[in-house]
Structure 1
Amino acid sequence: MDNRKTVLEVNDLVVSFSMYKKGFRKENLEVIHSLSIDVKEKEIVAIVGSSGSGKSLLASAILGLLPGNASTSGSVYYMGKQLDDKLRKQYLGREIAYIPQSVDHLDPVMKVGPQVVGVYSTEEKQRKMFQKYQLDKSVEEMYPFQLSGGMARRVLISAAVLETPKLIVADEPTPGLSVDMAMDTLKHFRKIANTGTGILLITHDIDLAFEVADRIAVFYAGTVVEISPTEDFKKGKEYLRHPYSKAFLRALPQNEFQPITGIQPYAGNLPEGCLFANRCPDVSEKCTGQIPMRELRGGKVRCVNAT
């Protein structure tokens, strides 16, 4: 029996954007559809999928960083409490850490050292973390515009992990890092997770994620189609559940490097039923209805034909 607490729980999340089309007609464009995912203590859940599948939007929705024209439904819980704006202000930067995809999140008019120390930490901890991420002491006195992309990325990571948060939401933390530094970063995440932290890791570095993650969540067209133990991905496509997960694994360069025909559907023109149906080799009449996530072979899948 798994006695670990659930740190993050997202239930039936829907994210829409209010947009104007030709003729000043206003419409809601739904970009995240009935998405559910959870992260437990001592666990890294890696989110993978093609660009435009909604991975970064999930992070923004969790952290309350969506733009003003966005609307949401569903629920997000942190440590069993529904995460509203009040609780986000209370926990973000302390118990909840965020590593953004864009390095523009650094304050351009403030030196790097004080930004990392912030309100809750110390210069001693900041210097130790900078040393770990191969940032010279002189970086403390630099402004963000003086940093290279890789340096800025390491500064953001240092700020997020300076104290030990209960939840880390990391949105593409490794671009711009060398392979060795990226691997060291994710190994550091693994050590942090082992102390009790839950980590939601959004990444394109699939090989590195396979080395540290406990579970892999596969995104497609704005929702999760499969969540499975990482070991199933390592063992091969026959151990996976969803046809897209299998195709995704086959398309990786270290595997068959075999692409599939077709494109991911546009959010404004989604098909009825399964979002992958028009590209799926196993499509059937059953694929046109509502398809919820279900448990299967130790994982979860959004597919009526998966066995």
Structure 2
Amino acid sequence: MTDGTTHYTRPDVAAFLAFLIAQEGPKMEELPPEAGRAMMRAMGELADAPRGEIAHVEDRTIPGPAGDIAIRIYDNRPDRKVGPVMVFYHGGGWVIGDLETHDPYCAEAARQLDMPVIAVDYRLAPEHPFPAAPEDCEAATRWVADNIACTGLVLSGDSAGGNLTIATALTLRDKPASRPVIALHPIYPAVTTHHDWQSYRDFKDGHLLTEGGMKWFGDQYAADPADYRAAPIDFPAEGLPPTLLVTAGLDPLRDQGRAYAAKLIESGVPTTYREAKGNIHGYICLTKAIPSAAEDVRRNLAVLKAMITEAGE
């Protein structure tokens, strides 16, 4: 079906969006941050699949630039030989989201990639505005390189976490960690602070991520648009590792993700681009409410696994 113009919407996506529109109560941008965080956790309990079976899950704290950072380690085969590990940065507009909101996805990634996944609980705005989040992600990633037995790092994250994936990769490109970054997987990433994109105009209302929500996130995060960590699309991408960048077809952020994939290709970065046609922003955490999203996740991770294997050859 279509959403009133020419944009294909999957039936299960349309049903979920209709459910959301029918809900009463305040919008996220009308709430204080703590209430917004509770709303995202509640949405995950309602709309995401459970974690499922996984052999090893461990919560730890590690030193950061402004105090301890919580991390969660997932591994479905803890007796494995040393190999690459994934470092994951959750989404949520740098304001909401935590280890719990992305717990099912991280477990699924650990199972499907057959490698350890380490999720980072970086500081959130507005209590800790830009650049607290990228500083924590850099510190945590360096800690993983120094303290977790591995041959290389795979960086990944969704939305704000997709931004942090690219930002951390750019930092480590110029000031390397003790282990190389061998692949990137930004998922519907934010790569600029401006909104002059056709997809923003097309999908800014009624597709989960809204114009009001994006403004709410941006105001609290208070990123500096002149900083590469806020707007990586405006800075050189040469020398980044092989990248799998994915977007969603009905996402306000879709076109900036497409543009960044094009920039990577033009910069000589081995790049694979995938788009979840007819799906919305946030789908990796909506696999119960949108069953077809589980197949998007599976296909994304299959491509990423092949890229990681190739990087190790």
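Quick notes on this one:
- Origin of the value 2, 9, 19, 23, 20, 16, 8, 3, 1, 0, where P(r) over Cα pairs in 5 Å bins from 0, in percent, for residues 118-277 alone was derived from one of 1, 2: 2
- When FRET efficiency 1/(1 + (r/R0)^6) of positions 238 and 262 (r between Cβ atoms, R0 = 25 Å, to 0.05) is calculated for each of structures 1, 2, structure 2 comes out greatest.
- Comparison of 1, 2 - label where Rg/Rh (Cα atoms, Kirkwood Rh), for residues 110-149 alone is highest: 2
- Structure responsible for 3.5, with distance in nm of label points 7 Å out along Cα→Cβ at positions 46 and 78 calculated and labels 1, 2 on offer: 2
- Top of 1, 2 by distance in nm of label points 7 Å out along Cα→Cβ at positions 22 and 134, largest first: 1
- Among candidates 1, 2, the computation of distance in nm of label points 7 Å out along Cα→Cβ at positions 174 and 214 that gave 2.6 used structure 2.
- Which entry (1, 2) yields the derived value -7500 for helix-only ellipticity at 222 nm (-39500 (n - 2.57) for each DSSP H run of 4 or more, over all residues; to 500): 1
- Which of 1, 2 yields 17.6 [mean projected area of the Cα convex hull in nm², calculated]: 1
- Comparing distance in nm of label points 7 Å out along Cα→Cβ at positions 190 and 254 across structures 1, 2, the highest value is found for 2.
Laboratory data are not the source of any read-out in this text; all were calculated from the coordinates shown. Note that the structure is a prediction, hence the values are computed from the model and not measured. Cβ atoms are built from the backbone, for glycine too; each structure is taken alone.
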